[in-house]
Structure formats: C-alpha cells, structure tokens
Structure I
Amino acid sequence: MSNEYSGPHPLYHLPQDMRDGLTKFDAEAKAIVSSFLESMESREPPKLIYHYTNDAGLRGILETGQLWLTDIFNLNDPSELSHGFSHAVNILNCKSEQGPPESRVFAKNFSAFHQNGMRGSAHYFVCSFSTDGNDLGQWRAYADNGRGYAIGFDAKALEDAFTKENGAPIPNNCTFHLDYKDAVLENIHRQMIERMFDLISLPRGRNLDSTTINSYMTELSVLLSVHVLRSALFFKHGAYTNEMEFRFLEVHRADVPPPEVKQRYRSYELVKYREFDWKRLHAGALKQIIVGPAADCRKATQFAADCMAAFGIQNVEITCSTIPYRAL
C-alpha cells in the first residue's frame, strides 16, 4: 500500500518541491503507522484462537478444511472501517475550519471519499478469531445464539499456514490483534494530518494550470486516504472490546481483481469471500472444539465427534461451555 515515487509518474510535471512534499509526507505517514504496528507486534501472541460458528459451519470447516475470508465490507459490522476512517474526517474538518479556503475544499472532497470511495481503495478479506473461546456475547452473536461451537486453533501454526509459503512471507497476508482505543487511532490520524496540512496550500500563488493543481490535490488526498485506511484496519469500536479479536487479513490491489472470489447468500445480500485451506496446510492446527452453552451438550458433542471421524480429524479436545445461559 505504497505511493512512493519511482521512475516515470503521472505527476512528473509538478514542481520539484511539490513532488518532494508528497514523497516526504508518504514516508512520514508510513513511519507513524509503522511505529504503532511495532507496539502491536510486541504483544505476546495468543496460544489458541477461536472461531465461533453454528453446527453447519462446524461441519463445513471440518469437511472442506476451509475457513472463509470475508470481504471486509460484507462483515456483520460493515461500518467498522468507516468508523475508523471517520476520525480523520472529523480532525481534518475541524482543522480546516480555521485554515485557508483551499483546505475546506480539500476536507470536503476527503469526506466524500469516506462516504463513497472506500470500497474502491483495495480488496480486503478478513477472517475473525477471538482469544476468548467462551465469551457470552460471541456465543449469542456468532454461534447460533449459544447453540453453536467455538473452534480452537493453535495460533502460531495457523498464522504460519496463512502468512508463509515454503517458508517465505506472503506479502498480501498478515495477522494481528485488534485495538479498541479510539484515542489511539485519533492520535495516529492527527499526526498524519498535521504533517500534510500545509501541503494543501502549496500550489497557492504559483502559475499552475487547473489540471496540474487538481492532479496534485488528488494525489495528496489519495496518500492521506491510503494511510488512514491502513491504520483503521487495526481498530474496532470500543463496544466490541469483549471480542478480543485476532484477525487474519488479506489485501489485494484495487485495480486487479482478486483471485478465486466466491459468493454466498445472506439475507438479501451476496457476500464475497475467499477460501483459506487450513486443513491442507496444517491439519494439526485444530486443537479444541467448545460446545455452546445453550446446546444439548451430549448431542452437540456427539455431532462434533461424528464430524471428526467422518472427515479424518483426530486428537481434538471437545468440551462444553459451562456459562449459565438464557437464549434470547
């Protein structure tokens, strides 16, 4: 997700100081996000990660060996990326109120991208796990109102299967804990906007044609959008803190259709997804199956055991949640 200048570029006709300003901001914004990511990577990795699902989902995951990476704009909470982006919009709007006229125009156009352009920025596919395999809210939200299952995987084994191929890193894929602190994301976006704000007025007073100015403003907006989106991917609204999400993310360029995208139906919606073949890559990553607190423990345990036997899976612990539960 880089916009560094290298070789011929559509903006080669810009004055050198304007090109330098774009390049410098790109590097500074990358450094801001990278600093945050370093702190995230220093966190102790989880031992087990859990994927909540219903009985049909359990059977499918065991039979096919596939986990689904869902288009981020088709998630159960499709507003989460928009929520993260909105911090930058609000900060820029507030700052532009006291700034020159061109900054208010820039902020208006940036806000329009927030409303209409994010879906075209890149293709994002995610698979969500939790470091908590027995959480009441997730039983209700993602596991058939407590009648489903939480499937526990060895986090390191599954990570390696997802992020490496023949020992080499897969550049499109990464895994990470989500952060739920809005103040942290706001600080990241504020730092970015502070570093780019004066660049908005750089064309002022120059004898530049409107095409050149528009190209420059578009590139500046694209750079800011790319880094705002990149940072927003690692955050979720604080209301979801209990989920303790650990996310698998696959990113594809916007101008290249991602390979092998499939669709499934969900209540007036076709949901795009890609498959992750965990079983072929590391069948031993599956370690535990927890039966939901609203399920019939005996029947649900037998169903899980039968699925394992039918699909050649061994040495997986099956337990039942003991949370006192009342289905809604």
Structure II
Amino acid sequence: MTAKIKWGVSGSGGIARRRTIPEGITKARNAELAAVFDTNAAVNQEVAAQYGVQACSSLEELLNQDIDAVYVAAPVFAHAGQVQSCAAAGKHILCEKPLGLDVPQAEAMIQACRQAGVRLGVGFMMRFHPLHQAALKIIQAGRLGKPVYARAQLSCWYPPIPGAWRQDPALGGGGALIDMGSHCIDLLEMFFGPVAKVSCFVNNLVHPYASEDSSVILLSFANGALATVDAFFCVPDNSSKNVLELYGSQGGIVARGTIGQSSGGEMTAYLQETAAGYDAQQARASEQGTPITAGTENLYQSEIEEFSQAIQENREPRVGAEIGLQNQKVIAACYESARTGQAVAIR
C-alpha cells in the first residue's frame, strides 16, 4: 500500500482537535483526514467543517466510511469498546494512552486486534520528540555509560471541573498518575528499558475530586537503574518545568520543557569520555555542558507518519500494543503499591 492512509477520528474534540488533527493527521505526508465522530455533535460538526470532511453521528457510521485507520481519542472509559469495534470493522487503530482502564481491558483490546489482523498503536507521542530521540541515540551509543538514575516530571494545574472524566477513576482509571505519569514512565522505559519493580505514593493534597491529584513513583529497572516520576494535578503550570534527567556512569543529560505536548524545550549533555579518579574536593566544572541540538519535527506529525507507514509496510508500529500493555502493567503496580504501602513487582 503506497497511497495515503485515510484516517477517521473518534473523539474529535479535546486533544484531537487541539493537536493531533491540525499538527498530525493533516500535516502528515502519508495520511489524510476523511471523517470524524464525537459524542458532542456540535463540536464534531465544527471540526468536520473546518477540515472539509465527513461528520459522522455514530462510531458505526464512522467505521462505514472509506477509511484505513481510526485515531481513538475518546475518554479512557470508551477505549476498550471502541477499539474492539474498530478491529471488528477491519480498521487499524492508534489509541490514545492509556489503552484501557486496566490491564484486562488492554489485553482484550490487543487480542481483538490480533484476531482481526489489524495494527494497534498507542499514543505515546513524546517518544517522537526530536530531543528525546537525540538523547536515546546517545544512550544507545554507550556515551552515558551504565544507566544509573533518571527523573521525569509532568505536572499541571487541574482544578475541579464538573463532568471531567480524568477526575473520576471509574472513567479515567485514576488521576495524575495514569494521565501524566504514564507518559513519564513510558519515556524512561524507552531510555533505560523495562521497569521491574515500583514503589508509589498518591494523595489528594489540594483538590477534592475522587482521582488523585498527587503522585510520586520510585522505579527500579531490570538493568538495576533507579528513577523517580512526579506527576501532579495541583501545581501551577508555570511552576512545573517538566524536567527530564538521565544519569549514567559517564555523565548526565538534563532537559527542561521537552516533556509535554510541544516539540520545544532545551537539553544539555554533561558527558565524559573516560572514568575519572576520586576527587575529594568534589569540584564541579564551571562550564555549562554541551547543548544537544536536534531537528524541528512535530511530534504529532511524526507519530501519525510512523503509524501510517507501519500500515503501508504491513509491520508492527514502533509504539505498538505491547508498549501500551507494559505501561498499563506498570501503572497497575503503582496503584497497588500506593494501596498496600509495599513495593510491587511488574507481572
């Protein structure tokens, strides 16, 4: 298949309208938008009119259109049912994270796609940030040395909003941890490999809704490295700099503003080629490190182009179902740890 992949969108409001449609599907060189659906008919009509595509009144109508793939951007509680319906209709699916409300839902979605012979990807678009890809190349080349420790931060101010599904764990699977911490966990697994064990704390420090507004996670990786993730719904936006830190036996990589919905931010490497002797003074060099430069590719465009190419080449997408399932298992272990007060192995 070499023609452009024709896309439908389920959940055309929200992130689809803000980012994935204008920056991803309509800009991708191997994709085109054909039809949209949202339970908010007025919003859906606006999106359809803006892009000159078919406005569908139901998921069934969307699946009856001449499309190859569906971007599922509906709330998390709708993911499992919609993905299984798309699979039954023979459509490839890029599903927003998390795949489902829990591990069993994610496994059922994967099984449905396998049985239907369609591709399933998960929307961890931050993997495609040019600076994150540049850092990954540095790590894969061994220039960081043995991975030792990492930190990833993603927080925002998210006050109580009537009907907000992220504030009800029955609808979103949880709060700050599953919504934002999941991105951080996924990035750190891209850099350091699979997580083996977690210890987690969650709380409601500011907001009174049912989902947690505060979360801190300690991750232990299979390779022995450690990491922390902090994700909060109760920190003002401009106060959280979305820091990413990656440390190894030969130096570190520090970034600000790369974790998020844009391709911006800055990243600096502090690397040494050989191991140094012990310095009792523990002196710190005054130089500011080496800025890491990368391309300006939009992460949503890259995400859509890669998934479309996977369909064209009849292969698994780079950010496929197994990555989504692993993330779901880590998140489940985090919530179990928060409930029990014990460290929990990933299983």
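Derivation of every value follows stated rules applied to the coordinates shown; laboratory data play no part. These figures come from a predicted structure and were not determined experimentally. Cβ atoms are built from the backbone, for glycine too; each structure is taken alone.
Structures compared: I, II; top value of volume of the Cα convex hull per residue in Å³, for residues 82-273 alone, i.e. the largest, recorded for I.
Across the set I, II, distance in nm of label points 7 Å out along Cα→Cβ at positions 178 and 194 reaches its highest value in structure I. Structures compared: I, II; top value of relative contact order in percent (Cα under 8 Å, 6 or more apart), i.e. the largest, recorded for I. A value of -14000 for helix-only ellipticity at 222 nm (-39500 (n - 2.57) for each DSSP H run of 4 or more, over all residues; to 500), calculated from one of I, II, originates in structure I. Given a value of 0.25 for FRET efficiency 1/(1 + (r/R0)^6) of positions 170 and 298 (r between Cβ atoms, R0 = 35 Å, to 0.05), calculated from one of I, II, which structure does it belong to? Structure I accounts for this read-out. Taking mean projected area of the Cα convex hull in nm², for residues 98-145 alone as the criterion, the top-ranked structure out of I, II is I, with the highest value. Comparison across structures I, II (criterion: distance in nm of label points 7 Å out along Cα→Cβ at positions 74 and 138) gives the highest value for II.
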